[in-house]
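Participant: I've put the structures underneath this note.
Computed from the coordinates by the stated procedures, all read-outs in this text should not be read as laboratory data. Only a predicted model underlies this, so the values are computations on that prediction, with no experimental measurement involved. Cβ atoms are built from the backbone, for glycine too; each structure is taken alone.
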Structure 1
Amino acid sequence: MQRLAKSALFFITIGLLLYAGCFYAAERLVQQTAHSNPFFKIAKAPVDTFDWVILGASHAMPLDFDDFNAQMQQQTQLHVLNLAAPGAGPLYNRFVFEHFLRARRARHLLYVVDSFAFYSRVWNEERFSDGKLLRRTPLEPAIAQRLVEYVEYEGVDGRALLDYVSGFSKINNRERFQPDLWEGETQFERAYRPSPSAVKKRIEYLYPDKRLPQALSRYLDQLSMLIDRAQKEGIDVAVIKMPLPTLFYSQLVDESAFDQALAQVLRPHGVSLHDFSNRISESDRYFDTDHLNRDGLTEFLKLDLLPLLTAGRSPDGPR
């Protein structure tokens, strides 16, 4: 029996060493390929203090596609860090923002609101378990510790924590050698041809649980907590809705009711909603059903975003 136990222990040890080696190699690849992951951006940020930090879901992500963030920084003479992630609701954004505040500072926070992100666990608790995000998130004790708290207090599935600390998604990443690009970035130059059926499918995807009042209340509370934390850190907060094509926006149900509920949450914080939903209606300014392409984003930057970002800017440039 002792010989059998020793043999079993030997093979287990070899297996653990091999797994550790694979985990180490996978983590090294993350350091080379994960440039779009918000936690990777925080770790590799070129400065400690940013004039603007951007949070939100995929509608905010084109602001960092290709060279657009660099273009925005050049035109504003401000340091901008985009920490938006695909499908990220306010709970996941709060998680990212809290980690950002551990080592970095910001003067302003731009939160890009999408109503779909406030109606379902899919875009909040379940984002923590998404393999595409986990496999590009660098391994850091501080992230693991914060994730433990979110499992304990915020209803995040414990399997997300197990996946993160074990590196399972990283080791099994079939795209491990490819750069971390959201598929929308490859279409950034595309001009979309409108399709009512595509819009219908897109909206059904974004609102899997329809519009549950209890979900809206919970996730608006999460946004309120995020804003409260930012303001306690002396950070000014701006909340916006990005432009949407007419065909898409017209199919959203009860969007005005969402806007009213959002305004009630923002009002005690002294924060206004800048609603640019109807600012750019033409479909050829989008690369798919609802995301601005380069031309559309350039137009939006010139018309609306630049004045917002540079309001109250120091005449000497970045501070």
Structure 2
Amino acid sequence: MSEVEKLKQELKALNLEYAKIREVPAEKRGEFGRDLNAKKLAILDAIRQAEEAELNVAVEAIDITAPCGVNEKMPETFSVFQGSLHPLMTELDRVTKIYQLMGFDVVESRQLDDEFHMFDSLNFAKEHPARDGYDTFRTEEGFIPPAHTSTMQHRVLKMYREKLTRGEEIAVVVPGRVYRNEDVDATHEHTFYQCEGVYVSKTCTMGDMLGILREFFEKYYEQKLNIRTQPGYFPFTEPSLEFMIEKPKSLGGKKGDFLEMLGCGMIHPNVLKMAGIDPEVYHGFAWGGGIDRLVMLKYGLKDVRYFESGDLNFLSEFK
């Protein structure tokens, strides 16, 4: 029997003594009770110390990462595995650096947000069916893992609006992780990355936006590219566009092959008003696109699920 078990037996026997208190003369019950309580506290303290002593018993450390056991010969084929950055992090860093060279600040997105920043601040009317297109997860407390990095647009506009009064422009990109209630397959994932862009000034035009986006993709794919747009719909931009690039040669593209890369448009006046910016004086544009797709296209990957799989064989290809 261990020391702890012996002490617990003593405590059990002592607890039986409390039943005898009614047999003790009234004038001595106080002293009898205090004596029992003192003994009980002493035993409880002894149990605590004995349990701590058992936990602190020295155990020979075992290195579970070692390629062989103690005093065994090291395998001749053993080699140390060199870790590396995740390909999404490598490419996300490349994306933000290109924008920084173009004069953009970088603000990181959030992992949890709320109804106001997800919908209300972005001109989504209450009960509007456009909200259904951003089906996402919700916590029991009502928070929302953001379904797009546009949830940061209101914050960015308020954070940088003082620059406008100084005659400067707002130029910010927002990289971040987003979440959607998707049926996962080779081209759909519930967790992925986006990069949002926001630009506001007195004189900016859609032509400026298209020039910035074209410059970005040409820098990213390191070649001259033709671009194309088609009408789109987003509650927070008007007009809204789908932005396409001619498929780069590095991806096996031929002249006339176009890829849709992101959504963009001129920031809706209601979004500017909500952030305290006068849309009669200032104009802006915004865009947002997925980072995962950029990486898939760049490296010819066929399954988006690789990124979240934790497969070391896949990750080792990007050392």
Structure 3
Amino acid sequence: MTAYPSVTAVVPTRDRPELLRAAVRAIVGQDYPGQVETVVVYDQSEPDPSLAELSAADRPVRVVTNTRTPGLAGARNSGTMAATGELIAFCDDDDEWLPGKLAAQVDALDAVPGAEFVSCGIQVSYDGHTVERVLERDSISLADLLRDRMTELHPSTFLIRAAALRDGFGLVDEEIPGSYAEDYEFLLRAARSAPLVNLRTPYVLVRWHKRSYFAQRWDTISEALQWLLERYPEFATQPAGQARVTGQIAFARAASGDRRGAMRWARRTLRRNPREPRAYLALAVAGRVVRADAVLRTLHKRGRGI
């Protein structure tokens, strides 16, 4: 590589001032030979211009507001359109890039002709536990992603060519109900364009937080996943992958208290894949054998989700 490309890190934020500063410091502190710009996008909250004080030589920090659809997708897209870098990286405001992340990803992207997107492994921190999640593969196809969401592919690991976002496979979709699973849809669309490059090293610390999953949230999850199945008819070519998503819908219906809906989606899931565990978890929650939040806490401690 004759000259290292400039990179813009897009950091959407809302009401996490201390974690945000830690995220920005980790970006500014990357040992990378090229210029690194950080664009912090305030979404539905008052911007803090003092963040610019975290700037360093060849490491400017800019503060902007979300001018698009309120929410995470619109905030990421606002940052992307404001970015000046040849490459664009995402980082959530409660995550931190670990040393070496940026240089390793740029080298990996440059080593694969035609590559537009590179990810890496993560360290998941939840309730006092830290678990490494790393994909043991160097390339990820659309078929791979249809079969498995691969939660190791966390948005704070994404590094993408700016041209691919603006003139190629496109920005983050802002139409998904509640912005739920927008990262997964984005991955599917990126993999349609070209296989994703992956590094087998955990270069990002991801913090998972305890959440209150109220009924309306579960309804949004169910609606968004049904939207995803309609948007990607390719799921029909991967029965196990389709069953994984319908199993998530079944669990969401059960968690929201819709026992009949949970039963219906669980049956549909088991017809596609009798071994899909989410269907059985949904039935257990619908039958009040176990609480949905208890299932989630157990999974999160292992660095996994439903």
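Participant: Taking distance in nm of label points 7 Å out along Cα→Cβ at positions 220 and 260 from the coordinates of each of 1, 2, 3, which one would give 1.0?
Facilitator: On the way: 1: 1.0; 2: 1.6; 3: 2.6.
Structure 1 accounts for this read-out.
Participant: Given 16 as the derived value for percent of Cα pairs over 38 Å apart, which of the supplied structures 1, 2, 3 does it correspond to? Numbers along the way, then the final one.
Facilitator: Details: 1: 16; 2: 42; 3: 13.
Comparing all candidates, it corresponds to 1.
Participant: Tell me which structure, out of 1, 2, 3, gives 1.3 once distance in nm of label points 7 Å out along Cα→Cβ at positions 84 and 252 is calculated. Don't jump to the answer; show the numbers that get you there.
Facilitator: On the way: 1: 1.3; 2: 2.2; 3: 4.0.
Going label by label, the one that fits is 1.
Participant: Once distance in nm of label points 7 Å out along Cα→Cβ at positions 68 and 100 is calculated for all of 1, 2, 3, which comes out largest?
Facilitator: Values: 1: 1.7; 2: 4.6; 3: 3.3.
Once distance in nm of label points 7 Å out along Cα→Cβ at positions 68 and 100 is worked out for each structure, 2 has the highest.
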